[in-house]
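There are structures below to look over.
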Structure I
Amino acid sequence: MTTVGIIGAGNIGQAVAKGFVDRGYDVVIANSRGPETLADVVGALGEHARAASAQEAAEAGEFVVVTVPLKAYREVPVEPLRGKTVLDTNNYYWERDGHIAELDEKRTTTAQMLQEHLPESTVVKAFNHIPAADILTDGAPAGTPGRRALATSSDSDEAVALVTRIYDEFGFDTVNVGPLADSWRVERDTPAYVVRQTRDELEQNLARAER
């Protein structure tokens, strides 16, 4: 059975944790306040979930979801994620994170910042442009007319393939944006951000994005 590490237990973290547990994965979930504060969360998730420190979640996961506020990305442990694929849900909200010049000046992307922090991991964008509540309610079987599509982005074809498989399991089509340098096309305030869209519509919205 595949074990997924989840660093961050906010709305997105809890939604993807439940999604993975419901699909037969084991989940090790962490937050910044300590595993003892997650008793209710893991209780609701059931026997295939346990709470841990961020270090332990990173060590346990065969792949790991990082879903912390962007301002906290440097606190993500580096060494236990060496050689692993890291799914990045981050978005930049300057109101929460403080202004980050490189992002304000469009010189990098949130995913590139995490990749720089984790130089020996493989970062792939996932679940960053869908409301948390929709993750568990808006999926549909493959081939369903009007099936919702989500974007991913990575410098690794293997990481894109992993997210494509996960999206399909959760009930979504996938559109590959391309390398991390292009992941801005699905960040905040772009046409593709947090709207319900099919694969064709997502491709059109990505093309319409202006930096």
Structure II
Amino acid sequence: MTDRPILFSGPMIRALLEGRKTQTRRVFKGIEADGNGTFHVFNRRGGLIGVSEADVPTEAPDYVPYAAGDHLWVREAWRTPESLDDLSPRQIELRCKELGYHGPWCPRVTVADEVAHQWSEEDGFREDQPSGRLRAAMHMPRWASRLTLIVTDVRVQRLQEITWQDARAEGISGGYHQSEFASLWDDLNASRGFGWDANPWVVALTFEVIRQNIDAMGEAA
């Protein structure tokens, strides 16, 4: 079992919270065409094997950096009080240690749903106090995460192999699941050369959503 971060946009965070999203697909760069009709597959030790596309293992492959049982802590866009705008997450963590807190923390607002967390007047923060600057999801530290995903299934496939049921599990709520998923995918990946028409290899993860910080979840267990 491995713990690792995973980043989601605002709409996908809302889909997670609403129970509409139980799958995600990520570009997989461990398979490369060699131009001769076969593919090079990179295993976890950096070695190569040459296989045809039909022979690429897809179920629970040992060359993918994910496995059933992994815990993924979710990163999302967030804000802290204006008084902390000049501090990085690492500096906030160090200040908490200096003040003798049990662990790093700070009041914060999750941008996807505009919900305040650990925002207490006892600590000098008022509900009507304006939140500070936008902090990108990539800069959310582990201790600030509120959602944990437990991976239950891992598959390797071409992007266009997605079924309408899978597209719906990706959080697509409209009536044209695959076309809407393709449009969403292109918004995030086309500029990097991994658009829908390119039909890249992807890792398809199925997961259970736990509304709890990954470390708090471990303490509860």
Item checked: Structure from which 2.3 was derived, distance in nm of label points 7 Å out along Cα→Cβ at positions 92 and 132, options I, II -> I
Margin query: Of the structures labelled I, II, one was used to calculate Kirkwood radius over Cα pairs in Å, giving 19.4. Name it.
Written below: II
Check: For which of the structures I, II does the calculation of distance in nm of label points 7 Å out along Cα→Cβ at positions 116 and 172 return 2.6?
Finding: I
Notebook entry, point to check: A value of 17.6 was computed for mean count of other Cβ atoms within 10 Å over residues 12-19; which of I, II is the source structure?
Noted result: II
Next item on the list: Match the computed value -9000 of helix-only ellipticity at 222 nm (-39500 (n - 2.57) for each DSSP H run of 4 or more, over all residues; to 500) to one of the structures I, II, and report its label.
Entry: I
Check: Upon calculation of P(r) over Cα pairs in 5 Å bins from 0, in percent, for residues 84-139 alone from the atomic coordinates, which of the structures I, II produces 4, 16, 25, 30, 19, 6, 0?
Finding: II
Next item on the list: Work out the source of 29 here, i.e. which of I, II gives that when relative contact order in percent (Cα under 8 Å, 6 or more apart) is computed.
Entry: II
Next item on the list: Looking at distance in nm of label points 7 Å out along Cα→Cβ at positions 68 and 100, point out which structure of I, II has the largest value.
Entry: II
Margin query: On mean count of other Cβ atoms within 10 Å over residues 28-35, which of the structures labelled I, II is highest?
Written below: I
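Since every read-out is calculated from the coordinates, none of them should be taken as a lab result. What you see is a predicted model, and the numbers here were worked out from it, not measured in a lab. Cβ atoms are built from the backbone, for glycine too; each structure is taken alone.
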